[in-house]
Structure 1
Amino acid sequence: MSIGDALRGRLLDPRTFITLYGTTPPRADAPPARVTAAATKLAERVIPLGLDGLVVYDVQDEHDRTDVPRPFPFLPTLEPRAYAQRLQLLTGVQALTYKVVVNFSEARWLTWLDETKADYGINYLSLVGSSTPNPAPDTLPVDRALQLAAAQIGGPTLGGVVIAERHSPAYDESQRLLHKAERGCRYFISQVVYDPAPTLKLLSDYVAACAAAEVAPRRIILTFSPCGRPQTLNFIKWLGVTLAPATEAALLSDPAPFRRSIQICCTILRTILDQGFAERLPLGVNIESVSIHKDEIEASIELVHALREVASAYGLPASGGF
């Protein structure tokens, strides 16, 4: 069995618990030597972890998502599939590559899919739609992009995003998950979780929706990220992540904020697992590291170990690197 087939098997096996590590590509204007150095350092950090997979994000401006000014200026990054290919070669670990589909025509999307498989060896794609609820009329809907990708013979294993904060009567995220699953999604990766309440509500409603529809739930991979700087905290909030005032105060006041953020993330995962969701749908964690600061990167590695210890305490079967 190939490495790629092994990851697909674990993703689709409801008895397993998945551990991923998320990263962003370097800046588009980075010299080749800097790109090589960044990828090599990342590989050295993650190879000993025995991860199930990597996540490579497709970073977008998202200026139309909110009226609040972006805390950091948007800087274009390298093509995600090119960086994912590089990381796969360096680590031997498959990458789940994000792709925002809104700027494609159907014809160009099909061509891009063919190129991605033939030229980059990318077998896992997480498709992202518009960041605004009212996209332009010529925008390729993510549902249609999923259908086209799922119809390809030998095509990629498809995933999507899940955002608990937008789950509401007006926008039923649990029903959206069912809808996307019908169109080919086999897993969903969440936005960063820093407040368990929205996630608990969504997971409860998703389990109920699957039972009502008599379908098996798809895997939900919960994203966690260390946070040790006010600037990082502001960016997380700008992205729409919910933080309780007490959580924000704790992070800002603690003399060891990274250690505190790791403790908070572990407590959130325990809170979710205490509700028995792992018995009703396949789960996993994605530890997100999108910072250039060494201390935040090191904290993300610590968070991998900490969350795995939490999962192990609940008897969740994990990968060989556990």
Structure 2
Amino acid sequence: MAETNLDRLQSDLKLNSPARLYVFYGEEAYLRTYYLDKLRRLVVEDFAEAFNYHRFNADTISLQGVLDSLEALPMMAPRSMLQIDDVNFFAMGEDGVGYAKFFGDIPDYCTVVLVYDTVEFKIDRRKKALAEIFDKAITVEFTQPPERELCTWVGRHLKQQGKRISTEDTQYLIHRTGGAMTTLLSEIGKLAAYVEDETVTRAHIALLVEPVLEAEIWDLTDAVAAGRYEAALQVLRTLLQKQEEPIPILGAIGSQMRRILTAKRLLAAGKQQNLMRLCGMSSYPAQKAIANAKQLSEAFCARAVELCLEADVKLKSSFDSPDRVLELLVLELAEEARHA
């Protein structure tokens, strides 16, 4: 298997041999922060941090400030570190070329880390000098780990707090939280604090863990598949009472219906094992999609996707209340299911 830049970063940390320029970005904030802290602890001695750790953001950065930080020899330590947060160098015009010169000649005693959290990281090939520098950097994208790794990670953290959990219930917890590791860590702490038993169960998770929008939409589609239309409507009304925006709600409903339709067609072809790969789903929602597909006809699933598209047009072009458009969608899904 080819080495990834994350592998390279892990190797640099293990060998105590940090590179001169890293770019950290990606949706998994927990991992980004974890590795940034490890790199900082490796490069910067605690007692000399005030002298050897320099940090800028979009409001504080300047060409002279960065140059001074790069040229400042480490004090009482072999290395220094420069961290720059959420700065789009490609949008800087001539200043961007100046930074490109600096980053192309980083002293061997300094490690520079460009961190992207609230600003999108994207290389603009029209800015050739900067693009060449970024191409030479160790660019690490932090994404959500595979479900198996997440399950192991959750189990390990719960074990540290004297709790255990089954694989199936771990998958449910990941589904309930959306799988973001920062959120998972918070919910693990909550479960460990409030569950008196040694084993954390699905019932505990359902009671204590606040679900993300996608998880609640699955509750809605579950109710539609089971013919419990009042329950489906109640899920929708709860989401609206929580001031969830109508467009994301509709987007999530449409996404779920497309997944169920895909699951239905894969079932018919005897290829349901491909659902996770085709739709980028983890185990628990894939199992739910297949269970829903078994309860519904293909004609209903196809019509449900059409109804979601029609509702999207109404939501963005009509003068009707968005809440009413969504409620009518659920009622239309109920009616279609009865006919099917």
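Laboratory data are not the source of any read-out in this text; all were calculated from the coordinates shown. Since the structure is predicted, the reported quantities are computational estimates derived from the model, not experimental observations. Cβ atoms are built from the backbone, for glycine too; each structure is taken alone.
Per-structure values
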read-out: For helix-only ellipticity at 222 nm (-39500 (n - 2.57) for each DSSP H run of 4 or more, over all residues; to 500) computed as -14500, the structure of 1, 2 it came from; value: 1
read-out: At a computed 5, 27, 38, 26, 4, 0 (P(r) over Cα pairs in 10 Å bins from 0, in percent), which of 1, 2; value: 1
read-out: Among 1, 2, structure where distance in nm of label points 7 Å out along Cα→Cβ at positions 103 and 215 as derived comes to 3.1; value: 1
read-out: Among 1, 2, which structure scores highest (criterion: distance in nm of label points 7 Å out along Cα→Cβ at positions 7 and 87); value: 2
read-out: Which entry (1, 2) yields the derived value 0.75 for FRET efficiency 1/(1 + (r/R0)^6) of positions 23 and 47 (r between Cβ atoms, R0 = 35 Å, to 0.05); value: 2
read-out: Origin of the derived value 15 (relative contact order in percent (Cα under 8 Å, 6 or more apart); candidates 1, 2); value: 2
